[in-house]
Structure P
């Protein structure tokens, strides 16, 4: 689920700079993959700042890279609990990709973007690593439109809820972690 992001550096950077009043720099990458660096927004020392994170964690017990955590259990699962309580972030992106098995030789790729052309602010949590800090994005049950393609979708935080996302206790951010309205999503076959 949500293993590829679409990052269009401009106008994404300008929107972040204007909306949040902060300096934000992101390179364009229309196929950002796990293990690559992701430009995120985090609250550090009571102000918002950019934090570049490697996408995915690999705990000692896991045989594979973990790139997503379920929003329904992230606050309580041992692997994610501390990061969820202390290290929430937002991943500005212009879209994401999913694949659906439609009976062909290869799965069909779909692009998901904002119906009005706005950026998304994907919910994430970050972990301090030995060499680099790492990111896990959060997923939730999909809205009706996204369910046609995949059984999960990213959690998106509305810009107006960013302060609540960063500063509230875990139990108070739970209501933010539901699927956004179907009307805000545009889906296209790639």
Structure Q
């Protein structure tokens, strides 16, 4: 199998996306664990009870949402960053800086074809996630709940993709694409000599 060469533009976009996806996963993890509105509301309720104060459950939930709002703001900012990176990623081939991958090229092996199809699925799912996230913030209130449901499903493709991607890279590194990790981190020998 031919060893891929990764340009500096490709590597910057790749690792910027990696960082933003990890940060997004961090906000999602916090939202559903430590900063879950029910957990935060229970902590507030415990404090209020020990001080002979009382709020309704709805007030407690509203207060809990306010407490975690800065984290959700960061979730949104990171999402906007991903929207920008994906726009750049899909515009670059028009300027000759990156290529679109054709999974239906007859010369590809089954494994490479599977990899390319997997990336297309990833891109489609990510675009749906990004569009639904933007529509939650800026779209019609009529579709807000539907967009929230679609957006919440995002986690179900992202984590399996990350696991498959890392497993595939490691498999390539230890089989027919030795040095793939080094090339994605450092680039090619030709770039180092420039």
Structure R
């Protein structure tokens, strides 16, 4: 169902439409979700959460409900268990995440908004596989999902590329729990094979 959403970052935010759907477990609506699910295994999948929050001020007489985007949820099909996925420096407004296997890549934003990071995290690991500072802070008038464009994955060898406005594309090779920077010479060598 379509619902109105504003990022709430500036006074003149325009209203956008989110297409949400219920997450039903055992015949009951347990959560509302946004976007497509990513199948991690045959048993597990991840999906982005949305929720309603009361946006009324103390002097308002009635509740004023507003939809907000949330983090990611891990869902176990066998048990019906839903648990939050804790992603370091993930910002629900500015970070656009892309999944590959049990890895997620996104541009994280520091708590004060002055730094951006290229981040690759693996499910069920506390520390990210990759956390690399990106040039330039997030602008004050930044739009939703604009920390950087959605990272692009490639398979064989496993690599992820981050691209931000005003800087060069950065590619990282992911090997288990470590990440290495891929230089232009290595990319050219791989392309010629």
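Please treat every number below as a calculation from the coordinates, not as lab data. On a predicted model such as this, the values are computed, not experimentally measured, just so you know. Cβ atoms are built from the backbone, for glycine too; each structure is taken alone.
For which of the structures P, Q, R does the calculation of P(r) over Cα pairs in 5 Å bins from 0, in percent return 1, 6, 11, 15, 16, 13, 10, 8, 6, 4, 3, 2, 1, 1, 0?
Values: P: 1, 8, 17, 22, 21, 18, 9, 3, 1, 0, 0; Q: 1, 6, 11, 15, 16, 13, 10, 8, 6, 4, 3, 2, 1, 1, 0; R: 1, 7, 14, 17, 17, 16, 12, 8, 5, 2, 1, 0, 0, 0.
Source structure for this number: Q.
Name the one structure among P, Q, R that distance in nm of label points 7 Å out along Cα→Cβ at positions 5 and 29 of 0.8 was derived from. Computing distance in nm of label points 7 Å out along Cα→Cβ at positions 5 and 29 on every structure in P, Q, R gives 0.8 only for P.
Assign the value 2.7, calculated as distance in nm of label points 7 Å out along Cα→Cβ at positions 77 and 157, to the correct structure from P, Q, R. Considering all the candidates, the number was obtained from Q. Identify the structure, out of P, Q, R, from whose coordinates helix-only ellipticity at 222 nm (-39500 (n - 2.57) for each DSSP H run of 4 or more, over all residues; to 500) was calculated to give -1500. Structure of origin is R. To which of P, Q, R does the computed value 2.1 (distance in nm of label points 7 Å out along Cα→Cβ at positions 69 and 133) belong? Traced to structure Q. Comparing distance in nm of label points 7 Å out along Cα→Cβ at positions 85 and 181 across structures P, Q, R, the highest figure comes from P.
Computing relative contact order in percent (Cα under 8 Å, 6 or more apart) across structures P, Q, R gives 21 for structure P.
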